[in-house]
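Asks: Each in structure tokens, the structures are laid out below.
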Structure 1
Amino acid sequence: MIEHSPCIGVDLGGTKIESILIDADGRERARRRRPTPRGSAQAIVEAITAEVTALEAAARPGLPVGIGTPGSLSPASGLLRNSNTTELNGFPLREALQQALARPVAMANDADCLALSEAHDGAAAGAGVVFAVIAGTGTGGGLVAHGRLLGGANGIGGEWGHNPLPWPLPGEGRDDGPPCWCGKRGCIETFLSGPGFAADHARVTSRAADAAAIVAAARRGDAQARDSLARYLDRFARALASVINIVDPDVVVLGGGMSNVDELYEVLPRELPRWIFSDCFTTRIVRARHGDSSGVRGAARLALSAR
């Protein structure tokens with residue numbers, strides 16, 4: 001690998017497409033951001049193609065490209081599935097992009113890209129096993145072991161957002177929990193995503209507010225907001241415990257908009273031992289070092305590793 005040979009990473013989110021031109025040593029050359037078109041998979045393909053073309057103007061054409069996506073590619077059909085950007089489900093996204101860009105494209109789930117980025121040169125650098133969480137518009141996870149992304153036999157390694165919330169209380173189960181876009185009820189995503197947090201607050205209080213406003217109100221002492229935040233933190237601990245009991249990672253990295261809730265890093269280390277099947281708990285719970293850039297940097301890392 002040529003040390004400064006550049007590549008392009010693209011993070012396809014529900015609301016934005018972020019792209020970077022980056023060297024193999026992690027030096028960023030250029031960055032772009034635009035809103036994600038909605039309602040048309042083909043419009044998303046055209047937007048990504050335009051971003052790649054614009055970045056290549058600062059380097060050269062034909063650069064390696066890695067894409068982080070919501071959902072994942074089916075190993076059976078090659079079609080995208082499990083995406084909360086629902087117009088992409090059942091669409092041959094990688095094939096369409098490869099045709100539009102006239103080159104191979106590396107592609108992985110956005111949470112996988114977060115895990116790869118943070119395990120390589122982020123908050124979990126040097127750790128053996130890393131579980132990365134995205135809690136934002138949706139909720140997802142990715143696994144890296146000893147520097148290697150674990151996609152799994154079915155292409156869903158690390159996926160946790162559409163498992164049921166463990167140790168459910170009334171109103172949290174598969175029969176009485178909130179409905180999820182995937183067709184089930186009581187999925188972890190319906191509680192831990194930003195919209196899920198806001199929806200829980202509205203159900204209990206009949207007061208509409210977004211996640212940031214609820215957290216701010218809780219810090220000001222608003223009793224209802226404090227109760228909503230306490231429920232959120234308890235659910236986060238239970239949901240993470242189910243992963244830790246299976247994978248036992250060295251580090252859990254939190255990303256996405258909800259990772260900016262500082263209380264997570266105070267409460268989770270204290271609450272998780274209640275649910276962990278162990279007499280000790282040493283897993284580190286950390287915020288993504290690269291913040292919102294972790295996904296796009298991990299997508300670029302995909303392109304580098306595919307060379």
Structure 2
Amino acid sequence: MGNNKISELSQFIISARRVLVTSHIRPDGDAVGSVLGMGLALEQAGKDVQMVLADGVPKNYRYLPESDRVDKRATGDFDLICVLDSSDLIRVGDALNGYGQPHINIDHHITNKNYAKLNLVEVSAVSTTEILAELIPNIITSISKPIASALLNGIISDTLGFRTSNMTPKALRIAADLMDTGVDLPDLYRRALVSRSFESARFWGIGLNRMERRDRIVWTSLTISDRQKAGYPGRDDADMINVLSSIEGADISIIFVEQPKGRVKVSWRAQPGFDVSKIALQFNGGGHPAAAGAEFTGKLEKIRHLVLQATQEYINAEKTTSK
């Protein structure tokens with residue numbers, strides 16, 4: 001990370017008294033870990049901090065220390081507004097309604113739109129919490145176990161347990177340093193990636209039964225009715241996209257998740273050599289080469305046809321280029 005940017009960011013933080021820390025809707029492990037890790041670190045530095053996620057902390061991440069303190073709406077005035085792990089402001093949802101441009105944007109998505117007054121975007125980082133693990137020691141003298149748990153949770157979640165293609169020795173060393181605070185890595189790994197509720201398993205069953213394949217694309221869909229039938233409380237796919245991405249012979253996996261108010265969330269996963277962020281950008285989405293997403297308004301069937309067509313065209317173009 002650039003020393004000038006770190007110095008400027010540190011000055012923002014030092015001069016602030018009351019800080020708002022937030023991230024994107026339908027938060028994953030990196031979003032939750034980033035908000036908690038940064039929020040608790042700023043509190044340790046003597047700041048008055050409010051941690052906000054528009055959708056709250058998902059049930060499957062409430063094992064993290066202090067997760068019950070995350071609010072769904074911001075209240076009052078702030079000297080510093082910090083948005084983490086969100087490539088654009090739209091993905092923050094209602095968390096920043098009426099608060100204007102954020103002061104700080106810290107992220108690792110290649111499609112980040114640099115929307116804050118100060119943007120720290122490190123696309124080589126495996127997670128936003130990896131960036132924070134390097135930044136926070138410039139703010140406080142020592143990282144506590146609760147902060148380390150949150151930060152390590154982000155690294156584990158975004159790398160699927162240190163196995164994504166963007167894993168680096170640096171990320172492993174940071175994970176080891178966080179473990180030195182006393183964090184139980186096997187327990188954190190189990191909670192973040194292995195444990196599943198009965199309801200999420202039922203949700204998976206519905207989606208897997210509906211799975212389809214064409215050429216080297218695998219996809220499935222989940223409707224609001226499916227969610228109600230399974231009793232699953234979240235608005236995400238319960239991480240089923242990671243199951244689809246493990247299927248042999250699939251270059252790209254896609255999941256379509258119906259949302260309230262006529263919206264559909266689409267997630268792509270790709271094998272090495274493909275960049276699904278390019279497809280997501282066509283639909284005002286974003287992400288990484290190996291994992292990207294976008295949100296649409298309209299009928300599920302029409303959106304599915306549109307996305308599958310764009311994905312097939314991308315694969316065909318890649319085949320032509322590689323010849």
Structure 3
Amino acid sequence: MTEATKRDKVAVLFGGTSAERAVSLNSGSAVLAGLQREGVDAHAFDPKERPLTDLVDYDRAFVVLHGRGGEDGTLQGALELMGIPFTGSRSLGCALAMDKVRTKWLWAGVGLPTADFEVVEKESFSRDKAEAIMARLGSPVMVKPANEGSSIGMAKANTEAELAQAIEAALVYDSTVLVEAWIHGPEYTVAVLGEEALPAIHMETPNVFYDYQAKYQSNTTQYHCPAGLSDDDEQALRALAVRAFKAVGASGWGRVDVMRDADGRWQLLEVNTVPGMTETSLVPKAAAALGIDFDTLVTRILADAR
């Protein structure tokens with residue numbers, strides 16, 4: 001990081017009003033502390049407590065807002081209009097990546113691998129449609145609100161009745177719900193930093209899937225980095241992650257979640273344009289495997305703000 005960057009007054013944006021506020025507060029506090037340890041003139045900025053117009057007093061912004069209002073392109077659009085350099089993806093990349101349905105449409109359109117799925121809209125859903133969805137996708141299925149993160153609102157459904165119930169629960173969070181064919185196999189994540197994919201991480205949990213509790217509350221979730229893949233598989237996965245990341249217009253830094261199905265094929269799940277950033281989060285774990293410590297990581301991300 002240049003001396004000029006160190007002299008900049010930096011707003012670390014975290015907190016916000018989304019369902020992921022608690023996670024963002026943890027991530028932002030860690031990023032803020034890391035930047036300050038490196039001598040950066042960094043300050044906490046919670047958009048829930050302050051108007052965005054106060055950002056005119058800052059030279060650049062480090063975005064650590066998860067979920068709606070911080071990861072969906074709306075904040076990024078405001079920063080673009082204000083001419084304030086910021087970390088991570090631009091407004092278009094954030095908006096596309098936040099929407100799981102449009103992400104999957106886009107990936108399918110460019111020939112990238114992702115599991116079969118159906119889309120449910122709130123205004124047209126009725127419980128009897130669950131039968132047709134499960135008939136096409138098979139059982140079980142995964143239900144996800146289209147625009148939530150941290151596995152909020154997600155559920156596995158084994159029967160038509162469970163599917164209808166899971167869709168109704170997900171529709172509390174979003175007017176559009178993704179129903180995805182269940183993938184039988186291990187889950188991985190690949191962090192992207194600039195143009196480079198970091199070492200893959202293999203997540204293992206005794207839970208039904210890698211849910212909110214497994215991510216943030218459990219002491220039984222295991223993270224393996226190196227991920228235990230062959231060199232060829234590791235390189236193929238990293239290359240796929242970079243392609244998937246760029247396909248949605250993401251840039252700067254982020255994370256791509258992937259599973260490997262029973263036939264050994266990679267199946268893309270989603271892109272996170274503002275992943276968790278505590279010192280024990282997945283992106284820092286991957287960076288550490290390359291000898292990049294947390295403070296160096298956050299200053300490197302900040303230096304790429306544009």
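Asks: Given a computed value of 18, 17, 13 for semi-axes √(5λ) of the Cα gyration tensor in Å, for residues 10-121 alone, which structure among 1, 2, 3 does it belong to?
Replies: For semi-axes √(5λ) of the Cα gyration tensor in Å, for residues 10-121 alone, the value 18, 17, 13 is produced by structure 2.
Asks: Between structures 1, 2, 3, where is distance in nm of label points 7 Å out along Cα→Cβ at positions 18 and 178 highest?
Replies: Evaluating distance in nm of label points 7 Å out along Cα→Cβ at positions 18 and 178 on every structure, the highest lands on 2.
FYI, it's all coordinate maths here, none of it is from the lab. Treat the numbers as computed from the prediction; the structure is a model and nothing was measured. Cβ atoms are built from the backbone, for glycine too; each structure is taken alone.
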